[in-house]
Every structure is written in C-alpha cells, then in structure tokens.
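Multiple structures are listed underneath, in structure tokens.
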Structure 1
Amino acid sequence: MSRIFSPMASSRPPASAAAALLAALVLAGCETLGYYVQAIGGQVALMAGARPVPELLADPATPPPLRERLALAISIREYAVKELGLPDNSSYRSYADIGRPYAVWNVVAAPEFSLEPLQSCFPVAGCVSYRGFFAQADAERHAAQLRAQGDDVYVYGVAAYSTLGRLDDPLLSTFIRYRDTDLARLLFHELAHQVAYVKDDSTFNESFAAVVEREGLRRWLAATGRGAEQTAVLAAEKRNLAFAGEIEQSRARLRVLYRQRIAPEAMRERKRAELAALQARLAGDARFKDATPNNAFLASFATYTELVPTFEHLLREEGGDLPRFYARVRAYAAKPAAERGPFSTAAK
C-alpha cells in the first residue's frame, strides 16, 4: 500500500521548505515538533540521494539489473502520461537507493470500540488517517504510546508515498525490483494522487487512486502485449475482492456491536471473538500471516476499498474516457465535504 505523506509537501527546494516549515511550527508552539523534525529530515535525506534516471542509464557503473528496471520504470512513466493522462512532470524520473526495506512506516490507530481511525493533521495535506515515520523505531515508539492510551494500533511498512507533485518524488530501491505488474500499479497509483486530492478525506483519495491503478494496469498490459498476464491479474483481483468482502463483513458486525449499550467487558469479549474468527479466515493469505486484526487494521484497509465501486461506476458513466473521468472527480473534490456526501454513499 502506498500513502500520501506530506508534512514536507511544498514547491520549494527541500532545504528551504524545511526551514520555512520549522519556523512556522516554532511560532505556532507546535507540540509535535519532534515528529516534523524527523519527517523533514527523512524527506531531505531521501531527496538528496536521488539521481536522474538518464544519468544512471548512461553510467557504466550502474548494475545491468538495475539499469533494466529503471528503463522499464521510465517506459511505464511515459505510458502513464501519453495514454492515461497522468501528470507529465519530474516525479519518478530520478532514483534513490535508501538502504532500507520501506520508505516509511505508517501507524494507524482507532479507539477500542470504534472503526473510525484517529486523524493526524498536517500543513497542506490536511488530516489523514495515519501517521508516517521514516524510522521503524520511531513508528513503534508512537504506536506504544497509543496502545498505552487504550487504542487499537496497526503498524506497517510502505514502499512509496506521494508528496502530491509538490516535490519530485523519486523511484526508490524499496519498489524498483517489484514484479513488472506491481511496479506499474504503484506508479499509476501514486501519480493519480497528483490528479485529484481532497484534504481530510483519505478514503476518497485512496479509493480514486486504486481505480486509476486498476484501469491503468489493464490498459498497460493490453498495450504492451502482456495479455497472458491478465489472467493472473484478474485472479489476484478476485482474491482481493474476497479479502475485502471478509473485511467488510467483520466491519459491519462490529459496527452493530459498538452501537449496543452493553458492559465494556462483554463488548470486549464479543470483539475478541469476531477478530479471532477474521484472523482464522485470513490465515491462508501470506500477506497477513503475522497480522493481528483489530479496529485499526480494519480501518486501514477500508480506506483503500470503500469508494472503489463508486469511482468505477463514474468511470463507466464516462465511457472509460479518463480525462473526462478525472474532470468529474476533480469537480467532486472541489466541493465542500457536506456536498460530497451523496457521492460518498452512492455505492452503499
């Protein structure tokens, strides 16, 4: 999963953006200055290590396997612009080896008896349903604090994130060696965040990007003569739909439970039983063999799936025309939250 991570989002160069943001936070007496310091430092370090892909392709010292992956990434990037109408800018035209398995570690938290994730609010990006850290130890430390307060917490690594086009996001070592289809998915998804973004609405943003990702991959496979891979992609999507169905059924039962007026211990016991049953149903999926489902886990995955049927319906209404689809999504995105309500509930 990718995420928008943009305490640093700015059109300024990283160093000047960092100084400006730090000054604003100090003047505001921000209580989370330490969080922003790690975010700014991590972003600056990541950007400083990036080199233009053409330079790497021309460098004899670039290992052939990496050269091959970079060339593929650039071809996918060009397809995204020419055929999918995604932004033509400097994003994903440089590369950084960051020497760790994930770009950031995200922490999602939800109250003990609620499926609504706690929000973290940032300059520019607004409020999002997670908090990202460039160091796993920092993420785990924050998670421990939230658990001590009684919240459910889910921590997971993220290979890529978007600064919404305000910085030149590079290709990263965390995902450059993904399978071809997964690399294409990721790039289409991240670029979609630059097309439409709604402050304070993670579900809108991630569901939209997921639909662009799916449609982009389908078209890219057909255009590049990879039709044989489509069968495997469809099978994977079928498994994902089944997984999403399991998640939503558990969410629905827990929503009913959390509205009941029963003793906390009785509610905890019924919650434990529901989550244990979900864990047993997910046991065969290698992606979640180490996961312990809780409210935060359920909230995290709902963010990526809840509005997908609505966006897919919108794309069909536009006859598959992506520019018209993007225009309608941007029009929705520009509305106040109260006016987006009918759109957000249309698929339910």
Structure 2
Amino acid sequence: MREAARRPGFTLIELLIASTIMLVLVVGALTIFSRGNKVSADQQQYIELQNDVRGAMFYLTRDIRMAGTELPSGLAGYVLQGFDNESTGTSETPDRLRILGNIENPLALQITKYQGSSATITVADYSFEQYPYTDAYYVGKIVLVLPSPSSACKGCAFRAITQVRHNANGSNEGFNFSPGRAPGINPPGGLSDICGDSEFDGGLILFADAREYWLDVTGSVSGLTAGQNGYIGGGTGGVLYMTLNGVYYPLAQNIESIQFQYNGDFDGDAEGLLDGFQDWNTAWTIDQIGRIREVRVQILGRTRNVIASVGKVASPSLHLYRRPALANTAAASADDWHKRFLLESSCAIRNLTLNLYNTGMR
C-alpha cells in the first residue's frame, strides 16, 4: 500500500494549471488563424478591386484614344460629349462620357446614290470585295452614313442594315435599311440626320460605334429592366457599363466613382495652346469641343465588404476609409471602413491630332 502511494502522478492543481496553459495555447492559435483568415480575405478582395479598376481603365483609355476614327474633321465637335456630376439619388455623383467613331471594324464604302425615302444605298461596284466580310455579317449592323465631303451639311444618318445587295460579278452593290434612325443610338452632341438625300451622294458609309461609359451606382436605373439588353440591375450597384449601340456591356464591378476632365484650346488663341484640364462645361460650343485634345480619367474602386482585419479606429485627419474628393466632387463625410483604390490616366485623342506637341502643351 505504501509503495502504491509513492507512485508518481499529477495533482488536481497541476492538471488545472496544465489545462489552463493548453487552453491559452489553443485560443492563441485560433486567434492567429482567424486573424490570418481575415487578412487573406481582405487581401483577396483588394486584389479583385485592383483588377476591376485596371481593366476598366484599359477599355476606357483605349476607346478615348480611338474616338473619331474615320470621321471627317468637320465632325470633330461630335466625337465626344461629357456629363458632369450625374445625380444618382445618392452621395456619389459620377460623370458620363459618350464617344463616336468607327472603332472596332474597318469599313469605308463610298456612296454613289442615297435614297433616304426608301432607305437604300448604292455603293461603287466591287466595294464589298475590299473587305473580308460575308454578306450575312452586315445584316443587323449599325452604320453611320456621312454626307459628301463637298457638302456643307454637318450631319449624319444612323441606320440598321436589313439586307445586302451583292451580285457575284460585283455590280449593283448596296444596302437596305429599316426605316428611321437605328434604335438605341444616342450620339454625342445630338448629331442627327439633318442633310438632304443628295447631300449623301459621294459620301461614306461606316460601321458606327456610338459608346457611352456610365456608372450604375444603385443597381436600379429608371427605364432599364434587369436582365434585358445586358443590364444586370437587381440592386447590383457599383457596376461600370459601356453602352454600345443600345446594348449594355458591364465592364467592371466594385466601382464607386468615375470622373472625366478635358484639356483643349477652349479660348481659341492664335498659339493654339491647351488651356489645362477642366470639367465638362455645357456652355462649350461645337467648335470648342472639337478642339479637345486630352481626356483625364479617374476611376475610384471600393472593396465590396468592409475591411475586417483592422480595428475601426483611425485618425480623423487621415480619412483612410472614406471616399476622397475627385475633380469637382466632394469627399464623403465619414469613414465606412471599405478600402479604396484610385487609378488616374490622361490620354490624347490620337485621331484629332497627329502630334499633341504641335498644338501646344500646358
């Protein structure tokens, strides 16, 4: 009995101490694991945010540089149109931008006879053989019909092709169109068909790219239906769209604001010096708009969820987690604990100037 009593073992106090130490270690490990998970999740959504903003900037700047492709210089004032601080019913007031040009697919067919009343166009024989498109490719395409270079009329006609006339011997080539303007087209400056039929004889027919970049802040835009023509809707806000000839293409999500500013020779001085970046001014004339040479783009992204890996304590003078002021839009009044990523780029409209330095720089 005495030998059994002397056998080594643990007292109740020792067990309690060991259990406490083990509990502390387990809790510590779980805390570190949880913290690591939060950091990883925050980092993942921030990477996603950066990809969204960079992708949106790529498409925007590419199209801005290509604005006005194949359009005559007389239509330079209709190449782009801005909208400053659009009201969305929220504190976010993004800008819009409309762009016109034959950006994607090359086409420049000369018109020999335009009949607007019957909506038909005849082009020069063997014109279709210049391009690698089948007849079926043209059907349903939106085209821009330009007047003759000798015409003083500054207008154009947007038409939707319904039929192609194309013989094997390359004669009697032309298009038939649906009556009236092609649906869903809203070109910059309200450019419209104001020319007489004869003004288009000797003109050109191009594929039309009427594009509009805009931000859906709320995910519920009046007049649009979720799931139709590419519009997501359904309360999914923060989506940047490109509207191309009446069809909506979502380009990026997690976008909080987008701002455009414009640089050009607005005062028309003899030196042609650019006057510095300005917000869109509705008082600008068509001639002033035609002298815009650069566009500055600011895209602000915001993480979808609040940042969970930091405590909600920050200096009120730093504003680390609130929407900053952009261009002429005010900053938010309070932190919301979403992380943000701002990307800015300036690009020249290459089709309006061959060499920006020849028109002056500021």
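None of the figures in this text is laboratory data; all of them are computed from the coordinates on show. As the structure is a prediction and not an experimental result, all values here were calculated from the model. Cβ atoms are built from the backbone, for glycine too; each structure is taken alone.
Brief remarks follow.
- Among candidates 1, 2, the computation of distance in nm of label points 7 Å out along Cα→Cβ at positions 77 and 101 that gave 2.7 used structure 1.
- When FRET efficiency 1/(1 + (r/R0)^6) of positions 133 and 237 (r between Cβ atoms, R0 = 30 Å, to 0.05) is computed for each of 1, 2, the largest belongs to: 1
- Given 3.9 for distance in nm of label points 7 Å out along Cα→Cβ at positions 93 and 301, calculated: source structure among 1, 2: 1
- Identity of the structure behind 3.4 (criterion: distance in nm of label points 7 Å out along Cα→Cβ at positions 69 and 109, calculated), options 1, 2: 1
- Each of 1, 2 could give helix-only ellipticity at 222 nm (-39500 (n - 2.57) for each DSSP H run of 4 or more, over all residues; to 500), but the derived value -18500 comes from 1.
- Comparison of 1, 2 by mean projected area of the Cα convex hull in nm² - largest value held by: 2
- Comparison of 1, 2 - label where mean count of other Cβ atoms within 10 Å over residues 165-172 is highest: 1
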